[in-house]
Structures are given as structure tokens and as C-alpha cells.
Structure P
Amino acid sequence: MSEPRPTVPPFLPADENPGLNLEGSLRLLIKAVEQSPVSVIITDTRGFIQYVNPKFTELMGYTREEAIGQTPRLIKGGYLPRAFYEDMWKTLLSGQEWHGVFHNRTKSGALVWEVASISPIRDEQGAITHFVGVKEDITELKNLQEQMDHMARHDQLTGLANRFSFTDRAQMALAQARRRNARFAILYLDLNDFKRVNDEHGHEAGDVLLAAIGRRLQVGIRETDTLARMGGDEFTVLLTDVDSDEGVARVATLLIEQIRKPVEVRPGVSCVVGAAIGIAIFPDDGQAIDTLLSRADKALYQVKHQRRSGYQFASMLS
């Protein structure tokens, strides 16, 4: 047997409607703003603050007395271009609502992201007298988004750029090199004896080895260059503004020396591996990134086939 459905009370006549009078409505409005879970700020038309609610003071760290009479520059983080604020004021002074995201700074110096909506307040004649801003803290959401973006573009084990990120940066280097008639090099690197480390000491030891080598390889390149882990025990290096093959060879030699240093994979246990490197140079060895990677990969495997360690230029392929 089904339960009886609840009855819906009839609407009250207008003269019996328990609505608030004007004074009661104002009190309710004030309580709503004061107890709002989002920041509320009211300024005059020049931008001077005339009201902030408790959520504003809680988040930004300024008391109401410290904020009133100031402008929102009090909490400006300094990470947004001037054009951003110019567009905001142009929109507001034209009588339209503005929506956007601020990067603000609290009194303690912490940076916060806030999504904001700002609206003009008009008097009875329609003239703008104030602006009211409603802002919500989205710092945690923004940080999570940045973490996800970082994870999408970086190798989780080594923290280096991943294949996707490397290809993206290589395409940028290609476009710049074409405009400037410059050269750049791609080094494709593969470790020797990495499988032996995994077989003898376990995959955890192999991960320790890869992470250590990733840190060491950064010693051999400039900040303007890119080091990436392509997967497994394969790495790539993008060297921009290459002046000579000799300079590239010196970098390859330094990288191999860094790799050959012993790595302690667990207390009292050290492993030594070598590496083979294939080198392709734009524009000599190809006009596209895929072509350059393929040529470097072929040069790498010729090194492994002939002598296991060392480097070889793609231009010297037999």
C-alpha cells in the first residue's frame, strides 16, 4: 500500500500573505550580505571603498576600518595587465555588468584567485552612484587546475617535460628557427643496461635510477633548452640556437658523463649505466619535428648496434 501524498497548502490571499514590510526587507538584506559566504565590496564611482562585508575581511585579512576609504588597489596582486583593469572600468562606466577573475593579495601577502561580478548601482534618476562587487575565492580550484595542467605536460616520475610537452616546445623552436634562419638540435638518448637494473634490483630501484639521471641531465643543458622523458629509459634534449656541431658534441659528451656516474638505488647498492645518443640538427637533417626525431632515433640505434655507448650525428648515418 502506497503512502498518502502530502497535501499542498493553498496560496494565501494577497492581504494575508506574511511578506516583509520595507523595514523588514532591509534588515533581511543587510543580514544576507553580512552573513554571505562570498565577499561583497561597494565602492563609489571613483573606486573608493565604502563597504566590505565580514567575508571580505576574513579572506583578505584587512579590517573594515582599514579597507574603507581605500581603493581595490589595496588588494591588487600585480599579476594582471593594465589593459585588464582598463577594460573593466570601461565596461562599468558604460553601465554594464562586468565578470572576470582577479589575482589578489591578502594582507599577509598570500595570493588568492577570485571570480567576480561587478554591477553599477543607480539612483532613482538612473545615474550611477556606486558599484557593488561580489567575489568568490577559487584559489583551491585554480591550484588544482594548475596541478592537472602540470601533470598533463610533465613526466610524473622525473618531473621533466613529457612527450607532448617536448613536441610542443620543439614546434615553437622550429617556428622561431625558420623566422631567424637559425639552427637547433634534437638529441635522442637511450640508457644501456637499464633492463638489467630492473631485473636485478627491482622496478623501484629502476625508478630511483631514472629520477636521479633526470636531475643530472639538467646540469648539462641551459635554461633555454628542454629536457624531456619520452617514456621508459628514453630521454630527449632540445638545444636551441646551435652555433656548431662541435658545441652539440660537447653537450652530448657531458650528458654521457653525467649518466655514467654511479647511482645509489638503495642504501649500499649502486648501479652504473651508459647511454647512446643520436643527434639531428635543423635544417640539415629535416624540416619537420617528426623527421628530426626519426633521424635522431636511427642515429641512436646505430650507436647501440656498433658500440653501445657514445653519440652519433644523423648526418653520419651509413
Structure Q
Amino acid sequence: MLLPMKQFDSSDWPALAARLRRPYQAAYLALYSSLYDGIVTDPALMMVPLDDHMVHRGDGVFEAFKAVNGSLYNLEAHLDRLEASARGLSLPLPVGRRELTGLAIETVRAGGRPDCMMRIFVSRGPGGFSVNPYECPQPQLYVIATALGTPFMQLHPEGARLRTSAIPAKSAAMANIKNCNYAPNVLMKKEAVDAKVDFTVGFDETGCMTEGAVENIGIVTGDGRLLFPPLDRILAGTTMRRVMDLARSLVPRGLLKAVAAEPIPRAAVLRAREVLIAGTTINLAAGVEFDGLPIGAGEPGPVYRELSALLLEDMRSNTRLLTPVF
């Protein structure tokens, strides 16, 4: 016989909030919610309504970027992509760019850490449980600051192991939108964890490389060219594009012959001198194994080392790309 379930109301909230708190929430620093029209620092209050279409339909877009030494890094590039993603879903941004920048700054300040991870979510908003976007009265905005994780190569200085993903590549229309429907990306990460490798890599119907679960992948060819896939079937990673810009300085020095976006067949990955993995959370990582075979010498190579150092310096001192917070 089923026991009667207890029903709660708003008077029970303090006790419920205490039950909801978990140790991992210590990494959650601050959240701005347009529903609250303010910032909260108690993780128990960092909630999104179940009827927000971002929750039950993935109908929303997002960006992830960093605060480094008290400044937001490469924010304009992330806001450019956020606006492009929102256009792709016909989703109006609820605030202007200047106000969005101010909200990001205030959220970092409320979190109290000069180094943190930032995410902006723009959702279709609450309004019902159908697939119809027009039942939502207005879009909503959520900005969250969380603790900054340790970059991949600091944890794995020996480099990364990769394998081919079995998850079909996204269509061009969806690959270019950083939306909140991340089921294929989740399955790619699950593949990597289950296979006990670091990253899986997607390939399209022609056998050419696309991207990782949340990473862009490039190669250094045997003749010294740095290649990333064309942007028509991948998300235009802000870190990838920054790495490509920085890599052009290596051409006059003779470390590279060229930097380009070209189709990369699987056979080219197997012949690569180096494989580079770029992403906001990992910075830049070196691939040393692909489908069980060594890449190049089987250790992080000279192009990785040079570009990793250039990227770290860019994050610390390129004032053109830094938005001060503190």
C-alpha cells in the first residue's frame, strides 16, 4: 500500500533548500536570473523552471568563457557567437550587448573570484510544455559563474588519447548553432569515458573530421601545415580561431608552413605530425594517440608547446581581448 506523499508549499522552502544543498555545489559561485531580476549566491536558489523550454526542449543557446586574473577573456567573440546562435533559432536576446556585458561583470564580482568559468544561457522561457515556441511570453537570461577547472594538460602532461566517434555528425545548420540540445555531445563524451580515452572525434559522411564533444580538433601535417576542419560542419570555436590567429606568427619562424581550414580525412589524422585539441575549458591540448596508434612521436610536439605558451600569454596580457572586472 502506498503511503500518502507529503505536499509542500512556500512555507516549507527553508527546510527544502537545506536538503537540496550538495557538496559539488561549492563550485557554483553566483547566478544572475532574469526571472529573479537579480543575482543569487546560494546554489539552492540557482534554479530554472521546469516549463522553461530550454529545459524540456533544449530550446535555448549558450556560451562559455573565462575570467582570467580579474578580466573576461575574448568576451566579444563569445557574444558575437551568442548573437549568431540566437538568430539561428529566431530567439531574440532579452537584453542588449552592453547590458549583457554588465551582467556578466556583476555576476563575476558577486562570485568573488578573479578566475572563474562563466556561462550565459538565453532560453525561450517558461510558458508551457509543448514544442511550440510561441507559447512562451518572453525569453529569459541566466548568467552563472562557477569555479575554474584545471586545464587538461596540467592534469595529463603526457597528452591525450583520442578515438573515432560512432555518433553521426551534426548537419551544417545545427553544427553552427551553440544550442542547448546537446544530446549528441553528451553521447560523444560518454563514448570517451566508457572507452577510457580522453576525447572522441566525429567524422562526416565523406570520412572527414568534424569535432569533438565540446572541442575543436586540428592537425599538423607532415609538411608542416596546421589544419582545422572547414566551419560549415563544426562550431566555430573561439579558442580554435584564436589558436589559428596565433599560429600564423609561427610561419615566419619556420615552425609552420601555413595555417588553413581544409577537409581532414581520417587517413590524414593517422599521418599527422601533431594533433591539437582546442576548447574554452581545456585551452590547448596535445593528442598523442588516435584509435590506439601513436600520433607522430607519441608525445606533445613543438607546435603544441609554442601555441600553448602563446595562448596562455594571450589570456593574461592581450588587453585588446580583456574586459576588466575587478
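Each reported figure results from applying straightforward, stated rules to the coordinates on display, with no laboratory input. In this text, all values refer to a predicted model and were calculated from it rather than measured experimentally. Cβ atoms are built from the backbone, for glycine too; each structure is taken alone.
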Comparing P, Q, where is mean projected area of the Cα convex hull in nm² highest?
P
From P, Q, which structure was helix-only ellipticity at 222 nm (-39500 (n - 2.57) for each DSSP H run of 4 or more, over all residues; to 500) = -8500 calculated on?
Q
One of P, Q was used to calculate mean count of other Cβ atoms within 10 Å over residues 140-147, giving 11.8; which?
P
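Determine which structure produced the value 19, 50, 24, 6, 1 for P(r) over Cα pairs in 10 Å bins from 0, in percent, for residues 212-275 alone, calculated from the coordinates; the candidates are P, Q.
It must be structure P, since only it matches.
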Here relative contact order in percent (Cα under 8 Å, 6 or more apart) was calculated and came to 18; which of the structures P, Q was it taken from?
Q
